[in-house]
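> In C-alpha cells below, several structures.
Bear in mind that the values in this text are calculations on the coordinates, not laboratory data. Fair warning: this is a prediction, and the values are worked out from it, not measured in the lab. Cβ atoms are built from the backbone, for glycine too; each structure is taken alone.
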Structure I
Amino acid sequence: MRTWYCVTSAFYDTGRVVAGVTDSKEADEKPESTFTAKIDRDIYEDWFADITEAADFVKDAKIA
C-alpha cells in the first residue's frame, strides 16, 4: 500500500491557472487521472506517488 497525491489544476479560457495538491489516497495502484471540460475552464486531476513530484507539478502548472 502506498500514498498517492492528487493535483487538481484548472486552466481558464482567460489564461488564469489555479493548481494545488487537493487530496491523498492510500492504494496499491495509482488512481486514474481525470479531465473535465467546463464552459470557461478545463480541470485536470493527476495523481503522483511522491509529494515532491506533486508539488513540482503544481509549480510548473502555474508557470504554464
Structure II
Amino acid sequence: MRSRKFAIGDRVRVLFDTPSVDTLLDIFVVSRLLPANANVWEYRVTLEKGERERAVNEKQLQACLS
C-alpha cells in the first residue's frame, strides 16, 4: 500500500461527493490518522474554525496551498 499523502496538522480542502453545509472554500486541518479502508487511507479532519469534525478518505482531500 502507498504511503500517506497527509500528516497531522496539514491544511486541506475536502472534496465532497454530496451537497454539504461545508464548501470548497472551507479549510480543514488533519487532526488524526485513521486506518485504511479498502486500501485507501482515512483521516479525521477538523474545520479550521473548529466548528465541525469529520472522517474522510484520502481521495476526498486536496492539499491547501494557501
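> Of structures I, II, which gives 4, 20, 27, 23, 14, 8, 3, 1, 0 when P(r) over Cα pairs in 5 Å bins from 0, in percent is computed from the coordinates?
I
> Can you rank I, II by distance in nm of label points 7 Å out along Cα→Cβ at positions 16 and 48 and just name the one with the largest value?
Top value of distance in nm of label points 7 Å out along Cα→Cβ at positions 16 and 48, among I, II, belongs to structure I.
> Another question, then. Just checking, which of I, II has the largest value of relative contact order in percent (Cα under 8 Å, 6 or more apart)?
Of structures I, II, the maximum of relative contact order in percent (Cα under 8 Å, 6 or more apart) occurs in I.
> On to the next question. As an exercise: helix-only ellipticity at 222 nm (-39500 (n - 2.57) for each DSSP H run of 4 or more, over all residues; to 500), calculated from one structure in I, II, equals -6500. Which structure is it?
Traced to structure I.
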